[in-house]
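Right after this note come the structures.
What follows is calculated from the coordinates using simple rules that are stated; it is not laboratory data. On a predicted model such as this, the values are computed, not experimentally measured, just so you know. Cβ atoms are built from the backbone, for glycine too; each structure is taken alone.
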Structure P
Amino acid sequence: MRALIADDHSLFRDGCKLLLKSIDPKVEITEAADFDETLKALDKKNAYDLILLDLRMPKLGEVEGLKKVRHLAPSTPLVVVSAMDDPYYAQKAMDYGAAGYIPKSSSHSLISSALKLILAGGHYVPPTLLNKPVAAPRAERSKSELEAAYADAAKKLTPRQMDVMRLLARGESNKGIAEALGLSEGTVKVHVAAILKALKATNRTQAVLIASGMVDAVN
């Protein structure tokens, strides 16, 4: 088996490599850390048997990146493995022909079982996402509007809360944010609540979508 692992977190790629080797000890793995590297790997006309793709990576937006990957590998089983536990993106992934959508919060055994199912020709989306209503993200705003929104958020939030917001924008969990910033999960929850209020978001998913657009605009 030949597999492409596309994720901007090296630790997660390492975990995926170990998992794939437990499924097929002879697996040949190519790694990509952003959408540019992913598209270059696919453009070499390498025949992959499986693609593991994180939607939130540098260089391209989630849906645009997914479309380009699918265009270059229309028949390869594509599995989105994402920190975004969001039915909107799960539906988008399946609409563009993905064979599965697996949240990164899933257990090792669940991810392994889902990949085995997909490699056998099946499909997988967690029941928890199938049962959630699908809500599209807010309409896209211009770069200047996003920059202004970022500046406004910076006035309402503390520097530490801005750090949390930047990690939230990457789809990190409270646990991941706590580990990255040396905070307790309880403190992170307090900061996330303040961020939702500042961004006028009704839930975490909406806050992630708003924050990611703002952070991308200023970087």
Structure Q
Amino acid sequence: MEYQNKETVLELKQDNIDSFAKADHYLRSGVHIQNYKSQTRIFQFIEDNYPYLYPFYERMYRAKLSFYQSINGKFYYLDYFDDVKSKLSKESLKPKHTLFAIFLYMLHRIEKRFSTTLSKQELIEVLNNTHKIKPHIHRLFLGAEKEDTVPTQTTLYKWVSESLRELEKLGWVQTLEEDSEQFEILPSLERIALIYADAINNIEEIRTTND
């Protein structure tokens, strides 16, 4: 493989090449890597080789191989430098999915309304009964707060399902293999708090619109 910078060299043992290929693919796809089931081997590879991987991504891709440690666990992710972010074609989370992540974090980590594993319907019931959140959701998708009719709940279910799919691409949640209606919240959901701490701490001041 040819590198743009001749000084950008990453030496790996033969048995680590496959792990690097997978780790590199996930990281550059925006996935957050943690010590969780199918990610365990990749996570351990990054842990063991972090001193070598950090300068590699910094020089090769102008990105910082970052990590965050919380009581829920540790995770790694790539944080591109500002001049690179503006050139990336990969789209970040849409506002409606970002809003979902903020609400999910607030309900789970701050208000502790549910455990790490729950169903979509359980989440919807909590959203419907949280006065801080419900008005925002209705204004965003319905224009104004309305009664909980079947069409209203169908719209809410669609938003929850779409948002979970997008968060799963980032490695923030994981759909259960045995039941696609249930999902698990992963340690890396903490990333949303690192970016939107002010919004999470001031939920009622968030401005939402369906325009």
Structure R
Amino acid sequence: MVAILHINQILNITIRQNNQSQLFLSRIADIQEETLIIEFPLSLEKEWDPVIFHPGTKLKIDLIHQNSRFQFTSEINGKTEDKIPLLLLKRPSEADIEKIQLRQNFRVPANIDMQIVQDGENSTFYTIDVSAGGLSFYDKTCSFKKGDRVAGILELPFRTEKYEVSFLAKIVRVVAQNSNIKIKKTAIQFTDIEEKDRRKIIQFCFKRQLELKEKGISYPY
């Protein structure tokens, strides 16, 4: 068995069709000698075409294992059902799985609602960029300084719903903007966050990265 693949492993799946990529989320249900059985993928897009899950469809699959990102390609061999719908994929060999070299906690630009609580005061901000390790935002209140401890809630947009991530964090950087010294770019580092929530942020980052790639937008992150 390929060491990094295990039952309940979360998979980020990309399918490219008609010059467009669509992103899905799934989980490994079982691993057999030549077959990878996964739960029927959940779309991370607002609209998608279910007929793309037919035998022979090529898939690009990303996953996180022990804080590293891995990627491999596969294809759909068929469908089955065991209380829930399942897809049968060609199982990759160990040599087929590529480790992707990424800077730790890669960031993506994103404008997301965020609540921060400090000294009992609750304020709303909008992020500039987000990663699994922290985020940055513009602060017009000038109420934060490096080293401050804060609590917050980040609202990640997924399809038609928002997923709330609660966190504790510290302010690691406060930089005045050249054009307006009353607006400061503030960066925070998560100090306490549930692992399931961190994985959700990573999923959001994959989704956002794909959206930007489709639009031909590059960014220095």
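Taking distance in nm of label points 7 Å out along Cα→Cβ at positions 96 and 184 as the criterion, the largest value within structures P, Q, R is that of R. Can you say which of P, Q, R returns -17000 when helix-only ellipticity at 222 nm (-39500 (n - 2.57) for each DSSP H run of 4 or more, over all residues; to 500) is computed? It must be structure P, since only it matches.
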